[in-house]
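K.L.:
These are the structures in question, set out in turn.
Readers should treat all values here as calculations from the given coordinates under stated rules, not as data from a laboratory. Not measured: the values here are computed from a predicted model. Cβ atoms are built from the backbone, for glycine too; each structure is taken alone.
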Structure P
Amino acid sequence: MTTTALPRILQIGRLPLPALEAELAARYNVTCLSDQPDPAGFLALHGAEFSGVVTTASIGLKGEVIAALPHLQVISSFGVGFDALDIDAAKARGAQVGYTPGVLNDCVADMAFALMLDVSRGIAASDRFVRRGAWTQGRFALGSRVSGKRLGIVGMGRIGEAVADRASGFRMEVGYHNRRRNPDAALQYFESLTALAGWADYLVLTVAGGPATRHMVDRAVLDALGPQGFLINVARGSVVDEAALISALAEGRIAGAGLDVFEDEPQVPAALMALDNVVLTPHTASATHETRRAMADLVLTNLASFYATGSVSVPVPGT
């Protein structure tokens, strides 16, 4: 009797869903690189044994790791962002790269509105106000209405479209900025990000990360948004010049911000945490039971599809 060896999969780091780790281990021969006392030494000895990699959007996959995997054929990433993946190195190796878009659109869009409502109405701040007993001493400060305001979306992809859908329930006027006009979006298009910021009351970032969008929200954009404007970031921390944002918040050059992502996660600048006009969440826009399960299923589907047909089900664009 002959047996077929299970494909060897290198898991780069711990995954957000323990059940996914268990399911991977049941289907493949999995080794976690971050568990190795000497990861570089391990790769030098065993890198040629692996045909697949599982990683996350936040952990990514570096070119030097790909270089140590001469028989790498497939990468399955848990997440929608791929700026931490060395796509050029993967393509040079001839590896298929799968990711998990689509299934997290609703939860990320929900979080954008949660942050918008919180920073406008002071929900988290008023919770702290009640808990510390300050209500007996006076009234909580007035907030800003969200309904009927202008919403500018930066990045009109799947998540941007989900944000725009939700805006209709708040009777908001919606405009957007993209590298190019989205022919499927019947919304006002702004060629310039600065022009969109000057028009909007809320600027919501849903654009992809990476070098092309690094610090695209800079001092000029924040100044255009102005002292009545709010910035909401559910994209990537790299999209915003964090130092410029801290300055704008501290000086009142914008009204406030709701941030789920940061430049150097999980490190958040003390200056940002000290401000009352910003709401901070720990990169949890997609962190619901439903969405994480759907993402896990797609990680598994991409691997199963590759080993059955030679192609992942949902490839990263351009791979």
Structure Q
Amino acid sequence: MSLYRRQLPLTQQSPLITDGGLETELIFKNGYELPEFASFPLLETQQGREDLTDYYQHYLEIARTHHRGIILEAPTWRANPDYIAKLGYSPDQVSVINAHAIEYLNELRKSYPVSQPCLISGCIGPRFDGYQPQQKMSIQQSINYHTAQITAFEATDADLVTALTMTNVDEALGISLAAKKLNMPIVISFTTETDGQLPSGESLKSAIETIDRETANYPLYYMINCAHPSHFQNRLGDAAWCQRIQGLRSNASCKSHAELDESTELDSGDPVALGLDYSKLNSVLKNLRVIGGCCGTNHEHVVQMVKCCNHSIN
């Protein structure tokens, strides 16, 4: 049974934390190849589980030390039908793969308790390459496609679902509608290009206002991930749609998606500088409830974010 699904503790005095760049850390620190950028297969081996546990424990320790709540994001960003097929799994294994990931995090939550709430989130990624947004689905196609993964999470102890690195409005709206039909709490996280626009060319404003209008404000909140603060900070302000952005998972690097796609070395940026960027964004996004990182970040970056965003939520 889920601990928090029906009463999510999102009114904590300070932002909850989440993790950093799981896949980039596994590749560049642990030496994994991660075909299709998928981390869930690591749960099938003892060494893989040990490395995942070591990764998550860094963030659990930050939560424990700084008395923060934490969201443990499942390693299921690529555990959707197309990608599991590319990795050699049968399509009917979507439920098993996603349930296995949530069971693992639930065991970890029990074995490494923290003083503040510890939530488990089922992670959903885009159907297509997040760095190549030319391929798109209709809203109905998105509902049909993503329902399988959301249904899998609904049957587990997951407290919520987070759709990370959304590149266009229609796919994100389809996910929101599918989650609403299943009565599953959902967070939508968009990525942006260096101009602050979605890779599809749509604006954050249009994306958020469209989804809220079509779903009666169903998403719990919105996030931005897989983009450096310098890419989108000038697009934010006091408008109502901006205050719906309540989570940040930024990249360590200022590079564009295209540049990162060509990189052969990890650009981990400057953790202190990124923390200060979060502090500046915090003064604009006054309801910032979740802070963490994305590509190139690790627990050192998240520590700096915590130190720089030590505030009370309005």
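K.L.:
Assign the value -12500, calculated as helix-only ellipticity at 222 nm (-39500 (n - 2.57) for each DSSP H run of 4 or more, over all residues; to 500), to the correct structure from P, Q.
P.N.:
Q
K.L.:
Here's a follow-up. On distance in nm of label points 7 Å out along Cα→Cβ at positions 168 and 296, which of the structures labelled P, Q is highest?
P.N.:
Ranking P, Q on distance in nm of label points 7 Å out along Cα→Cβ at positions 168 and 296, first place is P.
K.L.:
Going by relative contact order in percent (Cα under 8 Å, 6 or more apart), which of structures P, Q comes out largest?
P.N.:
Structure Q gives the largest value of relative contact order in percent (Cα under 8 Å, 6 or more apart) among P, Q.
K.L.:
Identify the structure, out of P, Q, from whose coordinates FRET efficiency 1/(1 + (r/R0)^6) of positions 96 and 112 (r between Cβ atoms, R0 = 25 Å, to 0.05) was calculated to give 0.50.
P.N.:
Q
K.L.:
Taking distance in nm of label points 7 Å out along Cα→Cβ at positions 104 and 176 for each of P, Q, which is largest?
P.N.:
Answer by largest value of distance in nm of label points 7 Å out along Cα→Cβ at positions 104 and 176: Q.
K.L.:
With percent of Cα pairs over 32 Å apart as the yardstick, tell me which of P, Q scores highest.
P.N.:
P
K.L.:
Compute mean projected area of the Cα convex hull in nm², for residues 88-223 alone for each of P, Q and report the one that scores greatest.
P.N.:
Top value of mean projected area of the Cα convex hull in nm², for residues 88-223 alone, among P, Q, belongs to structure P.
K.L.:
A follow-up question, please. If we compute distance in nm of label points 7 Å out along Cα→Cβ at positions 24 and 240 for structures P, Q, which one ends up with the highest value?
P.N.:
Answer by largest value of distance in nm of label points 7 Å out along Cα→Cβ at positions 24 and 240: Q.
K.L.:
Output the label of whichever structure in P, Q has the greatest value of mean count of other Cβ atoms within 10 Å over residues 16-23.
P.N.:
With respect to mean count of other Cβ atoms within 10 Å over residues 16-23, the highest-scoring structure among P, Q is Q.
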